[in-house]
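Only the coordinates and a few stated rules stand behind these numbers; no lab work does. Just so it is clear, the model here is predicted, and its values are computed rather than measured.
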Structure P
Amino acid sequence: MGKVVADISVSLDGYVTGPDPGPDSGLGSGGEGLHTWAFSTDPVDRQVLASATDATGAVVMGRHLFDIVDGPHGWNDEVGYGAGLAAAPPVLVVTRRPPETVRLADRFTFVVDGVRSAISTARAMAEERDVVVMGGAQVIRGAMAADAVDELRLHLSPVLLGGGTPLFDAGVSPRTLRQIHVRVSPHATHLTYRVD
């Protein structure tokens, strides 16, 4: 059986978006710099992206991130999950209320009974491959709090955003993770932690 991997890009000051993210502004002011690595031609970045994308059997995301990727400047046939690799695994969106219209309707399933249920459904869909909880921050925090994550994969981008959406907030439960892998490129330090 595959792992459940929380996978997200984060700034040096701990943010996963810049200020004012949304469908019309993407990841907010300066937030696109978080994903420079995903579009780079650097061999380390390409290998990290390709191996993670190849291992993914299903994806879980939150409603805020869905609104960005399904928005007018979001995913399309050239750019989607896996950035330019544009892979198309099934994506489950954790939300209280599904949207009335969806631009990319064939790619998304909406789960209204929480992140634990979404991960359980994703595990069945992924079969032997990994389930990737790709964000945003609230869904990753919820999955970690529910002890539903096997690995935390951070792509530490060399940017300071000065505000935005923090990956973790003051309410996070203390815990120690075990670092199991580090890869470095000019665009990111790719860190993998085992969540025990």
Structure Q
Amino acid sequence: MPLSVAVNGCKMMRIIQCEPERHGEKILALLNDAILNSTALYDYKPRTTEMMTEWFDAKIKGNFPVIGIENESSDLMGFGSYGTFRAWPAYKYSVEHSVYVDARFRGQGIGKRLLQELIAAAQEQNYHILVAGIDTTNSGSIHLHESLGFIHCGTIRQAGFKFGRWLDLAFYELVLPTPVNPNDD
């Protein structure tokens, strides 16, 4: 990777594979912003540097990508990744993903480009299903996923409680044409 691209007619940006040493602090800041200021993550407390190290270690061990987009100044504009959907063998072809975009760069097509990259990576790695768990009030994320072919496949009402209210969690899925020869091994 890096691959230079223009997103929505914006200046050149690079698609990169994020690295713990170079991008860990910025990813941690994006996640903590989502924890403290949104319902994108059903979590209460900011994550620590140690938790970020463990997160990156799990991504590396699982061979899961952490894809980012940097601008010409090397600012990380956003990132996306996926990981284990459920930890039983029969789910080996399904992954759950997430995408986060720095508030300064929202509305520029960064999230869409990251999600497109995650879809391509999942196909390349022979996954069959991409799953998104989205708070039902996050209309921007829902629209993004629907625009790329994700289908609503269920909602768990009152799945979480944050900011003094119950939160409904909607699941969206994209079925990929891979793998060509799935097996029970």
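Which of P, Q yields 16.2, 47 for Rg and Dmax of the Cα atoms in Å, as computed? Corresponding structure: Q. Please state which of the structures P, Q yields 17 when relative contact order in percent (Cα under 8 Å, 6 or more apart) is computed from it. Among P, Q, the structure yielding 17 for relative contact order in percent (Cα under 8 Å, 6 or more apart) is Q.
The value -9500 for helix-only ellipticity at 222 nm (-39500 (n - 2.57) for each DSSP H run of 4 or more, over all residues; to 500) was derived from one model only; which of P, Q is it? The read-out comes from structure Q.
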